Every structure is written in C-alpha cells, then in structure tokens.
1. Of structures I, II, which gives 59, 19, 7 when Cα extents along the principal axes in Å, for residues 57-96 alone is computed from the coordinates?
2. Hey, helix-only ellipticity at 222 nm (-39500 (n - 2.57) for each DSSP H run of 4 or more, over all residues; to 500) derived from one of I, II reads -13500; which structure?
3. Out of I, II, choose the structure whose coordinates give mean count of other Cβ atoms within 10 Å over residues 17-24 equal to 14.4 when calculated.
4. A value of 24 was computed for relative contact order in percent (Cα under 8 Å, 6 or more apart); which of I, II is the source structure?
5. If you rank structures I, II by distance in nm of label points 7 Å out along Cα→Cβ at positions 33 and 65, which sits at the top with the largest value?
6. If volume of the Cα convex hull per residue in Å³ computes to 144, which of I, II did it come from?
7. 4.7 is what came out when distance in nm of label points 7 Å out along Cα→Cβ at positions 73 and 105 was calculated for one structure; which of I, II is it?
8. If you work out mean count of other Cβ atoms within 10 Å over residues 9-16 for I, II, which one comes out largest?
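The numbers here are math on the coordinates, done by the rules we state, and not lab data. Small disclaimer: the values here were computed from a predicted structure and weren't measured. Cβ atoms are built from the backbone, for glycine too; each structure is taken alone.
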Structure I
Amino acid sequence: MINKKSQAALEFIMTYGWAILVVLVAIGALAYFGVLSPDRFLPSKCNLQAGIACIDHKATPAQVQVRLVNSLGFDIDTITVKAGSCGTSSSPATLANGAQSTYTITCSPVLTGSKYNQQLNISYTVTETSITHNNVGQITTRIE
C-alpha cells in the first residue's frame, strides 16, 4: 500500500515537472527569436530641466533631431545643442519666448544598435543679461 502512494506522488511530481519544462522551453524560444526583447518596449522620452522643454525627438543612425520650446519667460540666443557623443547644432541660434524650433545633430560615426540613451546638453545666453546657462537632460528613444 505504501508503494502505491509513493508511485502516485512520483507520477504527480513528474507530470508537473514536464509541464513546467515545456513552459520554460516556450519562454526561451520566444526570448531567442526576439519576441520578448526589451528594446521593443523601450519608452521614448526626452527630459530637460525647467525652462526649455523637449516636445519631440527622433534618432536615426546618421542624426538626432530634437524639437525644443522656450518657456523661460525671455528670449535666448547663442543656442548650442549637443546629444551624447554626436556633434553639436547651433541653428537656429535664437529662440524667442514661447517659440519652438527643431535642432538636427549629425552623428559621426553613425549610431549603431536599436536604442539611443544619451545626455542632452543645451547651452544658451539670455538676450537681456548676456549670461550663459546650461540645461542638461536625457534623451531615450529607439533608433529608426
């Protein structure tokens, strides 16, 4: 009688063991073929300190584009935008209060991989006071 109970228990454990093994193999196959790749679910964001807002952005292998809006309350000029290891962009050089503009930063060498996660540095001078400021943020997006 004791042998029958132990055999039933062993068969129960083996059945669940095989079921768990099948589930693990299925998850492994999905991960191997990229279905569970975290790069596909990467949140796209562009954060800066208060005053200058990044309202849109895009990264391609050759360049990074950011759309900035000036909400500092005064006009700024001598604007330079640098994105990570890419170059800088200073066109347009002035941005009136409330205005927005797109800055294109050329990357050399070209960006590789599927995601772009770098620091975004914006240097500008207040038109009224001629004082230079820096605004540091983060840009995270997929490379299209």
Structure II
Amino acid sequence: MSFLHNITVWHWWILGIIFLILELVVPGASFVWLAIATGLVGLILLAFPSLGLGYQLLLFSFLSILSVILYLRLRSKPKNASNLNRRAEQYIGHVFVLEKALKNGQGKVQLGDTIWTIEGPNCAQGTTVKVISAKESTLKVEVL
C-alpha cells in the first residue's frame, strides 16, 4: 500500500499513454477524454507535488467528466456540412441579379457551376432578387 502514497506525475502520464493506446484499439472516442484528464492531473501534480491520492482521484474524476461534457457540447454544434445533401439551402439569403427575365413566375439562373430553377414574381432582366427558400432544386426568390 505504500505504492499508493507515492503516485507521481509519471504514473498519471503513463496511464494517459495507456488510455491513448486503448483509444487506437477500441472504436469510438472514449478513452481520449480519460487520457486528457490523466495528463491534466499530471500537470497539476507538477505544480502541487504534495497533493494526496484522494484529491488526485477526485480531480481525475472531475476532469474526466468535464472533458466528456465539453466533447458532447462541441460535437452537437451544427456544422457547415449540414447542407451536404441539400445544396439549394446554401443559397437562402443569397442576392443576385437576374441575367434573364422571370416569366410566368419561373426562370433559370446559374449559381456556381449549377443551373437552378427559380420561382418568384415576374420581373425583368437586371432585377435584383434574393433567395428566400429552397425546395429540392428550386429556389424561391423575392424582388429587392
């Protein structure tokens, strides 16, 4: 039991390396957060070498939970790739000038490398319009 009283920075960092190796072997991102927590406990132990084992374990528990919570919050944030299979939605709010008149409420416009069908009020060539919604490959526009 005297070993437990002599836990050093190196013990925590070796445990962190073991967690990183487990991360490579086990699918999912679970052990990396424990590795981060053990690394931080090791750093804190460098600053406070007389920190008791009970406090070290409490600190490790707290940092493990905190790192997992931070990961879950960062992971759940929306990403720019959310429109990956809904390309038309990326143009909502986009403003452009019509190269051809909009007749009978329909027309075509080239945005980027794609020709899109547009719907909106009849308007002449050169009119500035804004995309207000998108459905499949059709953009609904309004005159500005």
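1. Working through the options, I get structure II.
2. II
3. Source structure for this number: II.
4. Matching structure: I.
5. Working: I: 3.5; II: 1.2.
Comparing I, II, the top value of distance in nm of label points 7 Å out along Cα→Cβ at positions 33 and 65 belongs to I.
6. Going label by label, the one that fits is I.
7. Checking each candidate, the match is II.
8. When mean count of other Cβ atoms within 10 Å over residues 9-16 is computed for each of I, II, structure II gives the biggest number.
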